[in-house]
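Laboratory data are not the source of any read-out in this text; all were calculated from the coordinates shown. Predicted model only: the values in this text are computed from it and were never measured. Cβ atoms are built from the backbone, for glycine too; each structure is taken alone.
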Structure 1
Amino acid sequence: MGIIIRQSIKGSIVSFGGVGISALTILFFYPWFLSPAEIGLLAFLETVAWTFLSFGSLGVYNITDKFFSRFEDKEAKHHGYLVFLLAYLFIGFLLVTAVLLIFKDFWLGIYARKAPQALDYFYYLIPFMFSLMYFSLLESYARVHLRIVVPSLYRDVILRIFILFSIVGYGIGLYDFTSLLILRIAAFFFAAVGLLFYLNHLKILFWHSPLGFITPSLFREIIQYGAFIVLSGLSNLAISKIDMLMIPALLGASDLGIYALAFFMGTIIEVPRKALGQISTPIIAQAWARHDLQMIQKIYRSSALNQWVVGLLLFLLVWLNTDDIFRIIPNGERFLEGKYVILLIGLTRLIDMVTGVNSEILLQSNYYRFNLVALSILAGLNIGLNYALIPWMGISGAALSTLLAFIVFNLAKGFFIWYRFKIHPFSWKIFYVGLLAILVYILFSFFPFIAWAWPSILFKSTLIALLWGFATLYFKFSPEITALSEKVFKMIQEKLGKPR
């Protein structure tokens, strides 16, 4: 667990830095320089690019994790694994581009009435997908070498700083909206180039042919697994991103702009989940290869508890400060409709965090096909819920649909893992941490109103964080967090020259 905790902490620190930059960009510069319709259009185009990437990648990112142990041999340059992945992804890019062009009229027809602005930027999706695809692949390749910090630095910090400055440039009139979109596409492309240099620095950028090592049976196994991942990815999109696709079709781009801003605030809490999932995946894959169920159980429980402790703190910080946050957002009154989207999406992320790395465990096991069954059923459920709830409840209906789908989905995965492997992520400590969160919420719900928003946020957040940190360490909810804090205190004491 040592390397998982170390890399997760480092990755989370970088990711939190990125969240800070994104918060500045999305909560301040977006509403200052962009209209809700323009914010919605950017969110929509990026969502569409990720949607087509999900099946255009042909499952290559999961393939990278699952089959690396078969190719791993540094002396043999990993038997050309990287070259194989690059070529495999390019085939997927050509296929998805063909599908995009063939069904262009059908796709555009869906949005012609409510979001006609999207029609002008259709062809920009192709280079956008290409940049996203190869950046994500190189990030995955670094991950299987247990390197997540520098890729996270590119994705969460460098890219977001560039996006921030590009928004400012647009806002002060240096270029038009089309140029703003081109700059965003270029940013992902050059980030992918940067990762190539990083992999070369690590001496793992091997340009070796995979021919001769990949047998027909191995290739067939890879294709079958990739096909499963594609189907799972499409169903997963129907659960996690269908809201972003349906809101502009049913309501309009402006509504999506409000939703996107609120959605970002609700997803801040999942930063530790992303970092832990990235570094846990290759470790879990290796544990399955050794049939080490004890290690998997340890990761499963530890991930759930630590994500729950950190996730609940972040949720409380966001939700208890929501009203003040809207007071500091430029033109904040235009986005108030998204308040309960923040609550519902925040709860969705908490459900995902408290159930641990269940997806990673399933996808790296021999029962990975179950994921497809569960996803397919829930995809249909989520689409139906969105069609019913968005016209009735507006953007809050989209958020509620996502929450209900994630609850059912995680219950299904958790039950299946328990049924097959007799392991689960829960402990009494999770209950106690939840009880602490309820007490903190009740206490700060009666916090007196402060006329100035910034001092209110800083004062309230400091009190919540101190109370949460004290309780977590005093009751020793998390052995990993307790051990880390003791290490930090010891380092501080040594620096100050005061031995313990």
Structure 2
Amino acid sequence: MQNNTLAAVDLGSNSFHLQIGRVAEGQIYLLDGLREPVRLGAGLTRDRKIDRATQLRALEALARFGERLRGFPAGAVRAVGTNTLREAKNAPQFLAEAREALGFPIEVVFGREEARLIYLGVSHTLPLAEHRRLVVDIGGGSTEFIIGTGYAPELTESLRMGCVSYTLRYFPDGRIDKSGMKKAELAASNELERIVKEYRKTGWREAVASSGAAKSIAAVLAANGWSERGIELGGLDRFREKLIKAGDLERLELPGLRDDRKAITAGGVAIMRAVLGELGIERLHVSDGALRQGVLYDLMGRVRHHDMRELTVRALMRRYRVDAGQAERVRGLALGLHAGLAPRASEDDRLMLSWAAALHEIGVTIAHAAYHKHSAYILSNADMPGFSRDEQARLARLVLAHRGRLAKLEGLAARSPDWQLVCCLRLATLLFRRRTDVPLPRIGCRATGSGFQVALPGAWLDAHPLTASALEAEGDDWRAVGLKLGVEPLDGAGAQASG
């Protein structure tokens, strides 16, 4: 299967979605879609763990998705997890099984990255406009707010309130009363308080809602004649009154309300009412775009070498005034060493090494002493559009390990490819310590049963005693973690410029 057919998997807190699309002339035409109402968020226990029954339901759904995706190349599929997988303490254990069931890697994205992807999906389903739009996406466990123009988001935020979590908390056993509704709306208003001022100040001309909760509410308002277009405040208030009057979700009968949405509709209505009230919105248009479409467009960018992660790395380099010349020296040598050391490495490994080399010195703007720790801290905590939570943590770990003691990698699996990346990055920074474009000799690097072996011309080492001493000290650092970094003479090697 060619990479003009792409697939996105959204592991949401309410439903899991699979979306398949065909790329043609810079657009994605949807071909197929599957939805599974897993209710992952409803399986989150008091101790923040996903119960086993919910896990099994999710794994069965992912196995069905995996069957549909059979034959897709790895680079044509992207699967993302959202709020429940951000919150659950046992997410790592579940994700190991989930990846096996699906047959593809699964990334857990931060809230603001989820917001960016949602905006990307929504903006591609609406007419291109020069004015600002506000996008509101009420999910099962979180609600995302984005202001953007065209395809570019300007403000992104994710708040911890969702239709599943709020229904479970404020409407236990499906009971609805005025007090519970008021408490749910007040809780949502309190969450909104920290973003309202900035969002209103930025402003927007058009407000749009996306995803299941908004579509469900809009369908009820339309079916009952309570709203002419989309979601209007007056119509929402009539929906709210009907919920309170019914008193129980089981007894609720309304035209337009699907059975599979009934159990979580009260939480969605409470959050929507608070959103309209706090942000002063009279009407929300409803879009067919959502996270999964955004994932497809983001994936299309990666396939066509317009990777958002690359743009993020460049932006961080500018923001922290990285010495671009030194970053390029280190990047070129590190990638060259890695190509010889691991010729069959994945593209993901090569990209991660390239980005680590580009960003390894961003902490210098805070302090030169222990700058690698500052660099790693920034990368661990910064908003990095395009990066998943695991990718961001991996990048921070590589940058932290590029100098200093290697004991910080103690928990890293013995067969992890990150040991190779760390070796190449450390050698590149060591050999370019002078920060100039001096020619380096031909350098060999290979893996051994006990670590790594570096080959350099003996005559060159004799002529550069400071570097020879630094390599010897580097060997001591590797021995401290039970590995070996040896240096052997490379006879007949001519000098060549690195890079």
Exercise for review: Could you figure out which one of 1, 2 the value 1.05 for Rg/Rh (Cα atoms, Kirkwood Rh) was computed from?
Suggested key: 2
Review point. Of structures 1, 2, which gives -26000 when helix-only ellipticity at 222 nm (-39500 (n - 2.57) for each DSSP H run of 4 or more, over all residues; to 500) is computed from the coordinates?
Key: 1
Check your understanding: In terms of relative contact order in percent (Cα under 8 Å, 6 or more apart), which of structures 1, 2 is highest?
Key -> 1
**Study point:** Among 1, 2, which structure scores highest (criterion: mean count of other Cβ atoms within 10 Å over residues 399-406)
**Key:** 1
